[in-house]
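Here, each number is a calculation from the coordinates, and none is a lab measurement. In this text the structure is predicted, and so the values were computed from the model without any measurement. Cβ atoms are built from the backbone, for glycine too; each structure is taken alone.
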Structure P
Amino acid sequence: MKTNQLSGYQKILLALSGIMLIAAIFIPLWVIDLDAPQYPEGLTLLIYPHKLAGNVDIINDLNHYIGMKTLHTKDFIEFTVLPYLIGFFALFCFAVLLINKKKWLNALFILFAVFGVIAMLDFHRWEHNYGHNLDPSAAIQIPGMVYDPPFLGYKQLLNFTALSMPHIGGILFFGSGLVLMIASFLPYYKRKKKISVQKRTLGVAAALCVLLLAGCNRGPKLIALGKDNCDYCSMTFIDDHFGAEIITKKGKIYKFDDLHCLTQFRKEKTDTNQIEEVYLVNYTAPHNFIKASEALLLKSNELHSPMNGDVAAFQNENQLQTVKNRVHGKQISLQQLYAQ
């Protein structure tokens, strides 16, 4: 094979990059979540390659009072051209496969990198203008205050906490660029054992795919003692043996320092139809979470939980019996817990 032709692993990486870009066309690229006391479920702005989605109307109504422009898909030329640009690069990946020349792979990576930088700069420009160009006749005016959302990460905007981050499509988009970079530059660092290098490269690509898939999964987050607060009673966590978390279908996580707080929050402050999953801390291993539907529950006044719910969760029967023999409690079901 001629040295200017693509190697086998480069072809695999090119195909992977093209598939990732095709998928990115149909799912959100970016998400901006807004959290405030009056919206316990939060508000979400989803940015697809071709449209805005989520709680756009509610966000527009709120922003009207502080003079921010309303958001409409038709007002952005980007939503017209972006799907075609992403599709172009996906087709470019498969075209390079057919051409089978390394110089075309390098050209593809450079062009894609330039496109990515321009896209991020354009997004940053929009956020700046969105938060700075305010209506002078707005009902609420705070001198010197601007409201541009964070480009990446958290930012406090009045009583709202905004979180901006890539969604699944954005992860696939950036992942595609990383895969192209690996395919383009790794040959320059090959060692004498070419086969070994190729295996490591494919391993990196496989690991990347696993990480991308893992990044799409929603799961519980470790409780930070002395730092996190219960989302029902607002008390700071001092004991993580009785913790619990609710994850909503929007991905928002609520933390509780006691199963009593979990049940009360579930009754009073959330729509159970919007709950994706409930996790309980394993009493015998506080760093581990158990799905509430799979947990075994023990109630005993001798457990002395933070808010006197006095219910602990266990992974298996042996764990429960060991503690039960010590505190002389009784086993209850999840339905009995929720009924309390």
Structure Q
Amino acid sequence: MCEGLEVGMYVHHHGSGHAMRAGALSAALAKRGIGTTTLGSRDDAGIRLPLDREAVPGADPTAGDALHWAPPRSAGMARRMAMISDYLAGRQLAAALPDARPAVLPAALHVDVSVEVALLARLHGTPVTVQAMPGDRRDAPHVLCHSIADGIIAAWPDWVPLPAHLEPVADRVRGVGGITRFGGRDRTTDGADFAPGRMRVTVLGGTGGGDLPDGYFDAVAAACPDADVKILDAAHGWVDDPWPYLCASDVVVAAAGQNSVADIAAAGARAIIIPRPRPFGEQEATARVLSDAGLALVPCGADEDPPAPEDWPALLDRAPNADWSTWQTDGAADRAATVIEGVARDS
């Protein structure tokens, strides 16, 4: 934690992308002398929060559709929110600092993502920035969340049309470009153990859920004898640093998650995007933008069956050689940090 201004970073527990994005933003804020504390349920969170998944059978966790998740009489929910309140009131910070230093109120909280946490922060008088998400989010909880946010960071390029749910708050939205943990990193292929003389293909997995048939990409690899297909996922083994594989690949295959797309864009790789079903049509919306812009080949919709394995040799040949600089990953985390710093200093 740095001396001076302190900003909280709330990280949703589903998938790894939210944490990776928070790491990139924290690094950008640190360069400005702004300290950050992450709040979330991952082991590496600065303040580790209990999960709130349990709900009383028959009880309404949405408060009449006004919220997304606030299960009544949930011990996990109560403890989680109490710990966040403790942080917002400065007490967690006071406990972590030398006795001679007073409690520090966070100057802002960046929320990625939770309607309920954004509301909690604002009710504590803490300025809030929120991470915008793709898809159709005109439901009441999202409308409320965006209406109380002091700043809204959209991790897509500034040329992407504003989604309908953000039009009422357009003056607070900043399209900063794709935020990637690899921003500004030099290209390298060291450690990418592809076989020589074959097309190099990386399948970039994630932790947000697969939704593809078991063994699907193994069947794809078997159907593409001229390609060396590296599958980076839980079943085949995670790679702590996939950057060399992204840089070395002729084609990268991934779902349409925001972080995967930003990582591919940073590497400038040819891409095939297989969107998967997600709430609010999140990945479908991102895949549509990529396809319309000619940045990636999108051979199926999120609710459609993926291509048959025998179709993949032709798909690999069709992946476009696109200009990924248009996804604006260069400097994206710093542009997002500008939004957060502005809210932290001025609100």
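Of the structures labelled P, Q, one was used to calculate helix-only ellipticity at 222 nm (-39500 (n - 2.57) for each DSSP H run of 4 or more, over all residues; to 500), giving -14500. Name it. Value -14500 for helix-only ellipticity at 222 nm (-39500 (n - 2.57) for each DSSP H run of 4 or more, over all residues; to 500) corresponds to P out of P, Q. Consider the structures P, Q: one of them gives 2.1 for distance in nm of label points 7 Å out along Cα→Cβ at positions 46 and 118 as calculated from the coordinates. Say which. Structure Q accounts for this read-out. Comparing distance in nm of label points 7 Å out along Cα→Cβ at positions 174 and 238 across structures P, Q, the highest figure is found for P. For the set P, Q, ranking by Rg/Rh (Cα atoms, Kirkwood Rh) places P highest.
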